[in-house]
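J.: Next up: some structures, all given as structure tokens.
Read the figures in this text as sums done on the coordinates, not as results from a lab. These numbers were taken from a predicted model, which means no experiment stands behind them. Cβ atoms are built from the backbone, for glycine too; each structure is taken alone.
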Structure 1
Amino acid sequence: MTYFQRRNAKQHQHRYFVDLDTHDAVCLCGKVRGSKKAAPGKYNATRSIYNGYPYDSKFEAQTAMQLDWRKKAGDIKDWEKQFAIEIRSPAGELIVRHKVDFRLLLNDDSYELLEVKGFETRDYKLIRRLIETVWLPEHLDHVYTVVK
């Protein structure tokens, strides 16, 4: 079973066994009988799968679908998901690593970094400012866009 299949597999039927140390009924997955279900995500985003790949939200999966349509229409050459960037200080010290949702290869051989956000957090605003002021001036062939 691949990583993506395990991560997005349907829940199994719990089969409980008695733990000899604590005398609790425990499933092999680690769930204790009678414990509460996991709390929903902080921003209530629903994980979605498009084209066999998991996405953090429905909005992100819809954006991936639109990028496929744009590629088929010839609007863009290609795109990739979860593009990692490292933001470094002028001295070369690592400040932060960030994964942008999508990187598009445009028809003029330049790149567009596409960030899909349903809600902008304080941490994201800081990272966005770092990308715009530190990372982009070093990479002049990239443009940064946020989709809300």
Structure 2
Amino acid sequence: MRDDKSNILKVAFPTFISENFYFECGNGWFDLVADVAQFVTARTPYCSAAQIKEKFGGLRIYVNFEYDENGESLVPEEIGQEIHRHISRIENMSYKICEDCGINLKDDNKCPQDKLGYWFRNICISCADIQEEKATQRLENKIYKTLKEK
């Protein structure tokens, strides 16, 4: 996620997302992450994001609950379960949203997996074309630089 997007989340939800937190997913899932952050912070200040990333084409959100000096969770069990159920719903929603631009994916605009190579990603055809163009440009620049050095 770009710095401008991640900074919005860090400022809006400082108890959930620390200042030095690093997101490992695209901008298209910004609203999903914001939804989880808002849901969690409305219920407890004792839950924070441990990791937010893309894995096998879907959003993954891992959280930490705080504990007191006796090892007791500061988050009541029913609140913790509610948080995990909500995260699970949001993670399932991510499979229908382009990770890069955030549009709803349908059969006619979802990039076929064979175009993405061996990576599992949920992106639209437009974003896949942009990635392919950038990859081609990087390769051309690398070839040009190598030839120029000889």
Structure 3
Amino acid sequence: MSPAAPQFLRTETLVRKIPVPRILVIDDDDDICEVAAMSLETVAGWDVLTADSGAKGVTQAIEMQPDAILLDVMMPGMDGPATFRALRNHPATAQIPVLLLTAKAQNSDRLRFADLGVEAVLLKPFDPMTLSTQIANALGWR
């Protein structure tokens, strides 16, 4: 009987699947979607989906079931608060945590948005290097 091969010579590989968070970014500004997606994929290794309108975002959330949604406040047509209400009113998306992304830095605006029931309100412009940390902290993922 031959001795077992050293660990580095063994051919079997143990693969442990670690779930990767899936984030849906809903913003009508393509540049914001692109920077947020690149940031969350590169810095945190998350899976990122994007939608360029509230209506498309609701459809994508229902179909793809992301772990969280990063939602712009100011969008044409269905704005952020209307999109949030639509997400909350659908059984498939009612429990998905939503974080608002806004350029409105006034305290009264931030309080009004927080009163909607979102997990957090993040400010634009955001730092791409810390965006994933802000999201993770707001959702208690760390």
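J.: Could you tell me which structure in 1, 2, 3 was used to calculate Kirkwood radius over Cα pairs in Å as 16.3?
T.: 3
J.: One of 1, 2, 3 was used to calculate helix-only ellipticity at 222 nm (-39500 (n - 2.57) for each DSSP H run of 4 or more, over all residues; to 500), giving -6000; which?
T.: Going through each structure in turn, the value belongs to 1.
J.: Any idea which of 1, 2, 3 comes out highest on distance in nm of label points 7 Å out along Cα→Cβ at positions 32 and 48?
T.: Comparing 1, 2, 3 by distance in nm of label points 7 Å out along Cα→Cβ at positions 32 and 48, the maximum is at 1.
J.: Which structure, out of 1, 2, 3, was distance in nm of label points 7 Å out along Cα→Cβ at positions 80 and 104 derived from, given a value of 0.8?
T.: Label of the originating structure: 3.
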